[in-house]
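Scrolling down, you'll hit the structures one after another.
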Structure 1
Amino acid sequence: MNIILVAIPVFFILIAAELIAEKVRKTQYYRTNDAITSLSIGALSRVVGVIKNLVPLTFYVLIYQNFALFELQSSWLVWLAAFVIYDFSYYWNHRFGHEVNLFWAAHVVHHSSEDYNLTTALRQSSGSLFNFVFFLPMALIGVDPVLFIMVASVNLVYQFWVHTQHLGKLGFLEKFLVTPSNHRVHHAQNQIYLDRNYGGVFIIWDRIFGSFQDELESEKPIYGVRKALKSWNPFYANVQVYKQLIHDSVHTHRWSDKVRVWLGRTGWRPADMDEKYPLARTNLKQFSPYNTEVSMLTKAYCILQYVIISVVALYLMMNAGTLTFATQLGLAFFIVAASVNLAWLMENKVGAFWLEWAKLFALLIVLFVAGPINIIAYLVLPILISLLLLFSVQFKTNINASSDGNFS
């Protein structure tokens, strides 16, 4: 049983509940553009994970089958031990993800949102290529691959609910478990909160290894990263730091710095790169989250497009074992391309609307000519509604432009 797939409906029910709480409490923890970006990045990570995760799992199985030191019998005690060991390994994986440039390049995706809500939990990296090495010792001590996947999935599902601002401190649980309060600290870019609270389920690792910081009433968390993403593009969110590291590694003069760029502490850059190509940093005293304005109709259209992308992504994840490689590649390309253009739409990029027309008509043709029958039933109505919405958005845009005197 795929625990993540089973949990997805629960995630969306909880997001809906949080949106209701947002309305009732009149808070401003959600913005449509940021939430859609987080959800798109999440869909992208799950789709890429279908193929990418085969490599680390293969290494894990090879070590388990050939080098395991113990043969652990299945029991609740073994399950509990594996869960705790996994979380300990996760702590160090997570800590390296914040403290080493190479690992931060992947993990920065999760921290790139300047909002903090349940959609932020789904903003997961598609490019974490080396993190699996932290978990290989579990194979060495004899943790069965099936058990490993199970405890990893439960650990990930647990981390979803702590991405909320609607729950305060939870008493004695704060001392042992990762809670919304101490995970808010982890996502903050305030100096006092920076690089703290790495635990996945248990906060005790942070208390033991000196990385714990309590959430202070006097210091409201400011979410995001010092080098702000300033984009809704899920593809760019995954490559932005890799792009910078490659640039610095290629252009810096000293050979030792070409390596240190990747393995140095997060944020470290060669002196010549800092001088020639300085990076803009967020001024926390005058912090204003990145934002772009679009109409309510456009927001409704974007939400519907995310629904279509999600249905395609879910279909790919659930049927990856039976689809041909060419079909998997085609669906993955659609998900990436549609998500990127959705970002361009929210950024008011020229030509994004016309690409949407092309996408919708192409999708209709593909679904009716070659698409599997069970996905057509889910997508035909959303696509037809999308066409109507898209026409309405462009018609209203043209009317507004005409009334402003932009047409002669």
Structure 2
Amino acid sequence: MNELDMLINGTVKSVLFNKVYEDIQKNIEPIIEEIKTISTIPSPTFYEDKKADYIKGKFNDLKLDDVKIDRLKNVIGTLQGKGDENFIICAHIDTVFSNETKLKVREVEGKIFCPGIGDNSTSVAGMLALINAFKTAEYIPPYNIIFIANSCEEGLGDLKGIKYYLENSDKIEGMISIDGTMTMLSNEGIGSRRLSVTVKGEGGHSWVDFGNSSAIHAIGSAISKISQIDVPKIPKTSFNVGTISGGTSVNTIAETANMLIDIRSVDSEILIEKEQEIRELIENAMEEHGTECSIEVVGDRPSGKIDVNNFVVQSVLKSAELYDVQMKPTPSSTDSNIPLSQSIPSVTFGIYSGGGAHTLNEYIEPESLKKGLPILALSVLTILDQISGTSKEFP
């Protein structure tokens, strides 16, 4: 048995963990009700105000220190530790759904459905449950634990919430982002660049002014060229034109048009290379069609990675194994991208089983929380013991 196995086995048998575990298990039903409540509070990216206010109230109820909402609508509270260093536990509060989406909870055959219930309301409620369990057990961590219900994780939010916090903080020794389902663990951040391309042409009447340059035709040509790009399978790299818009009517030559492009890779150099190639193809298309364009970067998620054998990753994997849960290390694009790009040990993983993320039929299996929440608690306790030097021999 190696050092980490000994630490996890010792932790799971400790009086502290057993108090935490008991608090979680006896409060499963209130936790599920909290998930339902959080799920029904609208929280589109950039419009997280209502949910932020609600979570701030919960942080205050739980008597965290220094509770506040910053200018990016991150809700922040601290569980004071013994040292000056800080460890972050976060769960994003924004969803992909608009304010107009009906957020109605329904239960069918042991599953609970609601848009945004998995991504990421369950994680937010799980973070609250963890705080409550730590408080009940009177846990004083070796480092300050900074709990963040952060904004702007999804889509064009571009991880702005966690970016802003880390840009204005120091002494961050590690981070856990609670997100996704219970079988996924991300120790590698997929880098991405997102471009908004606006094209301008002469426009005019489709008959009288036939031959004038069309912004839509130019964008079509650019998309055709982009679709021919070769990208490597290893390291995996992708591109996608996600939306196109523009024009006035069927018999009008388009004066303006726009497209949004997503470029991704786990390799930062390839990401830069493919973005430059795409920019050049766009410029070629503009020249061919006699149009002009502007290109704005609307998304910039850096890549980063910690090795699967790092004790932070292994602590989570081994904690999950104790509860017969097999997590698969998988590259992903999450809040962990930011600390990983700064060489801060970080992982993202989930605490529930479910599916349908980003759809109106999103659901969770609430019974899975009985395993997912203890895995989270055990992982946090083990990682903090390791990272603070309690077991110095383990690499």
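Any read-out appearing in this document is the output of simple, stated calculations on the displayed coordinates, not a laboratory observation. Predicted model only: the values in this text are computed from it and were never measured. Cβ atoms are built from the backbone, for glycine too; each structure is taken alone.
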(request) Could you figure out which one of 1, 2 the value 36, 28, 23 for semi-axes √(5λ) of the Cα gyration tensor in Å was computed from? (result) 1
(request) Looking at distance in nm of label points 7 Å out along Cα→Cβ at positions 224 and 336, point out which structure of 1, 2 has the largest value. (result) 2
(message) I have 15.4, 48 for Rg and Dmax of the Cα atoms in Å, for residues 56-159 alone, calculated from one of the structures 1, 2. Which structure is it?
(response) 2
(request) For distance in nm of label points 7 Å out along Cα→Cβ at positions 176 and 208, find whichever of 1, 2 sits highest and give me its label. (result) 2
(request) Using the calculated result 17.7 for mean projected area of the Cα convex hull in nm², for residues 24-247 alone, pick out the matching structure from 1, 2. (result) 2
(message) Tell me which structure, out of 1, 2, gives 23 once relative contact order in percent (Cα under 8 Å, 6 or more apart) is calculated.
(response) 2
(request) Check the numbers for mean count of other Cβ atoms within 10 Å over residues 216-223 across 1, 2 and tell me which is largest. (result) 2
(message) I have -20500 for helix-only ellipticity at 222 nm (-39500 (n - 2.57) for each DSSP H run of 4 or more, over all residues; to 500), calculated from one of the structures 1, 2. Which structure is it?
(response) 1
